[in-house]
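Enquirer: The structures considered in this document are given below.
Laboratory data are not the source of any read-out in this text; all were calculated from the coordinates shown. No experiment lies behind these values; they were computed from the predicted model shown. Cβ atoms are built from the backbone, for glycine too; each structure is taken alone.
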Structure P
Amino acid sequence: MTETAVSAWFGDGFERLHPLLQDLHRHGGRLHGPVRIRIGRGVAGWVGRRLARKLGVPVDEGRAHTLKVSIHHTDGQLHWDRRFDDAHHFPSTFRPVGRWPDGYWVEDTSAIALLLQVEVIDGGWYWRCVGATRGPLRLPAWLLPRGDAYKRIEQGQYRFSVSFALPLLGELLAYEGLLDADTATS
């Protein structure tokens, strides 16, 4: 088996992931497909549009968008490069800390670093934000928008879902779609 940052971090728990997710995180690969984008209403919409711009997510929610995701590993880290409509680019680097199930990943998007634990539910990978840092300052999870993010397999496709909400305001931003895999890269 090819050892990667993901398989090493999960250890024996790696086998709990769906075989297609195991393959994606063992060999890397590319996913593509249509996604729907939702932006909140009122103040939540204003905050959601600002967040979308920072994340490289298109803010026009009235049509289907194309998402391409490239996944690869280097230097003990996991890299996700997302591209919406071949224009809006959102790269992330994930660095493992500790080991599953008690460890977490640090997702560095340059402006802020999210601390994300992982739950495996029915073979799917579900992120749970447990905090964030901005430079040397640690931010508690209760100060951040609530994020729900997961990837799971549905009928041979990759369900990819990300949403952000704030108490009292509700949903700020969400995108979701069923993605197909291109040929895996080694």
Structure Q
Amino acid sequence: MRNAKVERVTEETEVRVRIDLDGPPRAQVGTGLGFLDHLLAALARHGRFDLEVAARGDLEVDVHHLVEDVGITLGMALDQALGSRAGIERFGEATVPMDETLVQAVLDLSGRPYLGFAPETLAIEGAPGGLNAYHYREFLRGLATHGRLTLHLRLLAGREAHHVLEAATKALARALYAATRITREDLPSTKEVL
């Protein structure tokens, strides 16, 4: 069973995540931040896994703490659900269009955290629901660090934040689906360890 439940409680946030990598593609999410809920639902649908996220945070201060801690907790749950990572495909890539936007996500479930985030250097306009590209970067940083994965996300075309962040999430989801598939019996590494 490739599933996990993780809870993270701080002075700023309280986050609970349950993930089942082989469950039906569905999402039950409630963070108090509508656009983040929208992205998490897209992640589950396009990643074809079962996801529950219940979170609350100090939104009266800013969205930053909540968005970052959801990424951290989701990463922890993903890492636990993957277990030893034996048999997984390991690598995943997806390029997703959304109208004028085109985003590519490439990842490696290597056990080595890294985030390459190309939209950071581009002028992305808007903050749907109060969430902008910099908040999204912190979500991804938490996911990559605590999920122990290498993630490169590139914006190939587009500027409008809603489309960029939604296409990025769908590309990430499709890459995660490809990388987490069981296609072998051994560890996908010449080192015999991830």
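Enquirer: Using distance in nm of label points 7 Å out along Cα→Cβ at positions 42 and 154 for the comparison, can you identify which of P, Q gives the largest number?
Expert: Numbers: P: 2.9; Q: 2.0.
Once distance in nm of label points 7 Å out along Cα→Cβ at positions 42 and 154 is tallied for P, Q, the winner is P.
Enquirer: Then there's this: Given a computed value of -4500 for helix-only ellipticity at 222 nm (-39500 (n - 2.57) for each DSSP H run of 4 or more, over all residues; to 500), which structure among P, Q does it belong to?
Expert: It was calculated from structure P.
Enquirer: Compare mean count of other Cβ atoms within 10 Å over residues 34-41 across structures P, Q and report the one with the greatest value.
Expert: Structure Q comes out on top.
Enquirer: Starting from the value 19.9: which structure in P, Q was mean count of other Cβ atoms within 10 Å over residues 130-137 calculated from?
Expert: Answer for the origin of the read-out: Q.
Enquirer: Turning to a different aspect of this structure: If distance in nm of label points 7 Å out along Cα→Cβ at positions 18 and 162 is computed to be 1.9, which of P, Q is the source?
Expert: Matching structure: P.
Enquirer: Have a look at P, Q and say which one yields 2.0 for distance in nm of label points 7 Å out along Cα→Cβ at positions 114 and 138, as calculated.
Expert: Attributed to the structure labelled P.
Enquirer: For volume of the Cα convex hull per residue in Å³, find whichever of P, Q sits highest and give me its label.
Expert: P
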